[in-house]
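Colleague: What follows is a set of structures to go through.
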Structure 1
């Protein structure tokens, strides 16, 4: 699993070339992400994640994309959260990243699998200590009486670990979306946008240009 900014995927062309002529999506996504990291004021890796449970009703929220490679897009969450429960019922999801400063967006959708415990442990250990403690204290998506209750539970979790290691909770894990399609959108004058969709085709990708 490659974290953002690793430069692990070799580019097939400069970021300034005609992106609609790229042969595969991953080097293009890496180029666009790198440009977003330079231009976006906050969280260039912010994405909207859409899931749905057994009832089929869509649910969407903003998440942070934490890694990507040719296998897919990775994120982390509490398994007992609403998104975790929905993914357990329907292991499919869609994402969109929108970079306002660049007037670009990327959409993707596909099946979802859990990351290995080793990958989850590795990322969890990289988080600030306070965030690791918060993962133990928060019953994500469950009703909360007031903020004072949350503050007390965080303090209790902090005291429990008392300066020692903070292990990954069993209910906290990572997920990977293996996309069956990835679409790149670039704003154009008078709504004459450029759109290119890559669709999974066996081991490779099929490219299709779309009307705006």
Structure 2
């Protein structure tokens, strides 16, 4: 199981900027991208926008966001090495899925633009669940849809909330370090510095495909 933004695809500069542009264009405050990222854990897109705008988010507000988002993610690509790792995992008959805090519409755009949509049969998004990461709900739902035991699942993610989500669910937490510049979280016991490391780490664990 993989996180999407910052793990499979390089969107950690693009997506926060879309939020800041949207908030500003809707009359909200100037918000630094780092502040947006630090707030993502509170919920899906409407919750985050409402937090900064100080009011209820409308369908028109969301349309503004997606207008900015579609343009911004047009050139987004997977991190180098990601496609190779996913292909090897598929060849090893591992069941693959994505659990992301992004909305279904945003995740679908990114997956389609990068060609990853054909590789992940199960995708669980932030608007599919009631409790966001680090709650385990989304990861557990993805495992049910994949028909796998969560104890035999690894969740690969770049953020602290991903690791906490994996641990809360009972999955192996793998910290994806190839796309981040922040220090390794103190509780990251399994760290992948490049996508290919994931294969070696999984081979060294009792997790079964």
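Bear in mind these aren't lab numbers, they're just calculated from the coordinates by the rules spelled out. Values in this document were obtained by computation on a predicted structure and should not be read as measured data. Cβ atoms are built from the backbone, for glycine too; each structure is taken alone.
Colleague: Tell me which structure, out of 1, 2, gives 2.7 once distance in nm of label points 7 Å out along Cα→Cβ at positions 49 and 169 is calculated.
Modeller: 2
Colleague: Assuming -13000 is helix-only ellipticity at 222 nm (-39500 (n - 2.57) for each DSSP H run of 4 or more, over all residues; to 500) as calculated from a single structure, say which of 1, 2 it is.
Modeller: 2
Colleague: Given a value of 1.13 for Cα Rg over 2.2 N^0.38 Å, point me to the structure among 1, 2 it was derived from.
Modeller: 1
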